[in-house]
Structure I
Amino acid sequence: MIGEGSFTRLYTARPADGPQNQAPGYVVKVLRKEWWRDPQAIEMQRREAWVGSRVSHPNLLPVLSSSVQEPPFYFVTPKLGGLPLSEWIRQQERLSIPFALWVARQVADGLAALHEMAGMIHCDVKPDNIFVSPSGHATLLDFGFAQAPSEMSHWSSRPIAGTLAYIAPEMLTSALAAAPQSDLYSLGVTMYEMLAGQRPWETNDTSELVTLHREVRPTDIRMLRPDTPEPVATLIHALLAKDPLRRPHSARELASRLVRLEIRSFAIV
């Protein structure tokens, strides 16, 4: 076992018919036994397995095999090398601008595939769900909260510990209405954190955080990270717009803009 959450346990694995000394190349995500009769927990496991097996993209974690119709509920993914983006931020506090743009562009590419190929919204983009290898390759994980734009559910009914800090304002109304632009907002919060070393709004009060997301503009990132190029700052604050229509139209458009900013940032360096 390499990890444990409220609902699941993670185990490393190797092929049963392989050499005994073979290094584990897979991860098995197993729903904990106490949740085997909980419809919501089972649905999250099934949804994650379905999305991960339906979309194939270098920046999305693939599901290779699954058993989610009856206990034990589990699915299998490749074992990734590296660390969650949250750990990169914790260790370095502020990431370099070229590196942050590179990671963000990869996540945007993954989101474009998720939105276009599966017609699903991730709904939980945050540094804990972005795995970054030592070489800088970024992989978006955890599709348990993914949903179609037509689905609606109240945000407070979900286990969102660590997620509320990244959730889009339109998802904090009485009924959660996910859209591709909602994922872009969450990526904007993540970009802000990568560059500034802190999220746009820091508070442990849930009601205050909801109000901040819905009503308060974030501090200009250049006040916290003066070397941020103006076009980068402009894009981040566009992603953090309260009105989804004022954000980039799609993840594909965002990825294209990030490519141009990447090129500029490397030219400056």
Structure II
Amino acid sequence: MYDFQYHRPGSVADAAAALSGAAEGIYLAGGQTLIPTLKQRLGSPSDLVDLGRIADLKGITAGGGGVTIGAMTTHAEVAASADVQGAIPALAALAGDIGDPQVRNAGTLGGSLATNDPAADYPAAALALGATIKTNSREIAADDFFTGMFETALNDGEIITAVSFPAPQSAAYMKFKNPASRYAIVGVFVAKTADGVRVAVTGATHVAHRGPRLEAALNANFSADAVDGVELPVESMNSDIHASAEYRAHLVKVMAKRAIAAC
């Protein structure tokens, strides 16, 4: 690692102030992406602002037809929460299947969303459930939040404070895992809501996204068979050593059918 100044503020305001006073500062949440990046010398921030001591960024609250989860709540805490299990069991199951126990006990909801890895699980949940990402300055609809590979709508210095997830009528998430990292080679989250079916896909393209073709088919006929006739844009799919674009397009439909059956 390169040398950097380490800050451990006790409030969101102090964290924002620490970052604004840095030449090239960065926030540290769970560190599951950032720490390996620093170790490999792929990043050299002047200041590291650790959010781990900020109590206001942690916790889970049920109410208002859903759950609100603090940004620094770990994956393990989401998975074990009776409130999440009761309101959105698919979200609890998703959190419990991220990485391994070490990752789940260190990684955080806010860190995952802010990083926006193209194969991460939480972006699919946020999109399919119509979540609202709350920051220290505004609220952002999930549909407007994920703007590109490792890119989001967050402004410089903006901090995710919590995420509100409305409870659907039914929902399920299915993913085809990379056997080493457990990241999604393809993951599909299906949510049936009072306003219709929402489908989100992760791992298949450069950024998690809604699946309009799948949504149209399922709003007409909410059954696994409805997916068979959907044509997906293979040219938009990722292709790498793990799976070709054609295979990923196939997996999207397979995972979607499994999620529908689970609903």
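Between I, II, which one scores greatest on FRET efficiency 1/(1 + (r/R0)^6) of positions 91 and 115 (r between Cβ atoms, R0 = 25 Å, to 0.05)?
With respect to FRET efficiency 1/(1 + (r/R0)^6) of positions 91 and 115 (r between Cβ atoms, R0 = 25 Å, to 0.05), the highest-scoring structure among I, II is II.
Taking distance in nm of label points 7 Å out along Cα→Cβ at positions 67 and 179 for each of I, II, which is largest?
Greatest value across I, II: structure I.
For distance in nm of label points 7 Å out along Cα→Cβ at positions 195 and 243, find whichever of I, II sits highest and give me its label.
Checked I, II; max of distance in nm of label points 7 Å out along Cα→Cβ at positions 195 and 243 sits with II.
Identify the structure, out of I, II, from whose coordinates mean projected area of the Cα convex hull in nm², for residues 59-138 alone was calculated to give 5.1.
Value 5.1 for mean projected area of the Cα convex hull in nm², for residues 59-138 alone corresponds to II out of I, II.
The value -8500 for helix-only ellipticity at 222 nm (-39500 (n - 2.57) for each DSSP H run of 4 or more, over all residues; to 500) was derived from one model only; which of I, II is it?
Structure II accounts for this read-out.
To which of I, II does the computed value 19.4 (mean count of other Cβ atoms within 10 Å over residues 75-82) belong?
The value was obtained from structure II.
Rule-based calculations on the coordinates, nothing more; no lab input. The structure displayed is predicted, hence computed values, not measured ones. Cβ atoms are built from the backbone, for glycine too; each structure is taken alone.
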